[in-house]
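Q: What follows is a group of structures, each given as structure tokens.
All of the numbers you see were taken from the coordinates with simple rules; none came from a lab. In this text the structure is predicted, and so the values were computed from the model without any measurement. Cβ atoms are built from the backbone, for glycine too; each structure is taken alone.
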Structure P
Amino acid sequence: MRFRELKLISGKLALAGKNAETNEKLVKQAGENEIVLHTSSPGSPFVNIKAEKTSKKDLKEAAIFCAKYSQAWKKPEKKQDIGVDYFLGKNIFKLPGMKLGTFLVKKHKTIIVKKEEIEK
């Protein structure tokens, strides 16, 4: 199963899911100390930066990548700034009975992606 891929300016690789099934696989392959991103609202791909150390520039670029493919951005009436949560792979967990591609997170921070950044 293939993920969406983005080579960040730093040369690091960011992977993104395409649907619930690929999001499930993406989260499972993420390293414990790798950054994973998802929009604050449901309906976006999970994005994983494949590196143990991530710069603020890498984080911002991956957040834009995540927001660009979110359902919130795809709705024409919703073209606005989007909150993207980011967290470490070790802080993601799943309870029994949760649907495919859905996860809970222990600790997260949020970065705001401006409408203009996505449109670039």
Structure Q
Amino acid sequence: MEKQIIATSGAPAAIGPYSQAVRAGQTVYLSGQIALDPASGQMVEGGIAEQAQRALENLAAVAKAAGGSLADCVKLTIYVTDMASFPEVNAAMEKVFTAPFPARATVGVASLPRGALFEVDAVMVLG
């Protein structure tokens, strides 16, 4: 099966040796997105709500570049540095996803790149 590398200027450039997304057949694996502004490369101001919103916007930009949308996501993994932020994470999710919702795991972690409070990656199926 041939792999297609997905890249867009609508989301932050990779900050390491990875691709923004990789398409294999009808499945697209979207790399983790944090709250970096795509234009400046800087973290957005604010707390978990603002960071979740920006990271989800970045994820949406990569999904679009791959030929899909967040509605095509079947699995999300969310990483947070404070599990007490779960209500804010759910509120951010409800702003961009509608039922039927993708499967999801939320994982508490000690830290994230660039001091982020929130990171999200996804698996998307097209077609």
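Q: One of P, Q was used to compute Rg/Rh (Cα atoms, Kirkwood Rh), for residues 24-71 alone, and the result was 1.03. Which label is that?
A: Going label by label, the one that fits is Q.
Q: Right, another one. Which of the displayed structures (P, Q) returns the greatest value of relative contact order in percent (Cα under 8 Å, 6 or more apart) on calculation?
A: Q
Q: When mean count of other Cβ atoms within 10 Å over residues 64-71 is calculated for each of the structures P, Q, which structure yields the highest value?
A: P
Q: When FRET efficiency 1/(1 + (r/R0)^6) of positions 96 and 112 (r between Cβ atoms, R0 = 41 Å, to 0.05) is calculated, the result is 0.75; to which of the structures P, Q does this value belong?
A: Computing FRET efficiency 1/(1 + (r/R0)^6) of positions 96 and 112 (r between Cβ atoms, R0 = 41 Å, to 0.05) on every structure in P, Q gives 0.75 only for P.
Q: Starting from the value 22, 17, 12: which structure in P, Q was semi-axes √(5λ) of the Cα gyration tensor in Å calculated from?
A: That value comes from structure Q.
Q: Right, another one. Using the calculated result 1.4 for distance in nm of label points 7 Å out along Cα→Cβ at positions 56 and 88, pick out the matching structure from P, Q.
A: This figure was derived from Q.
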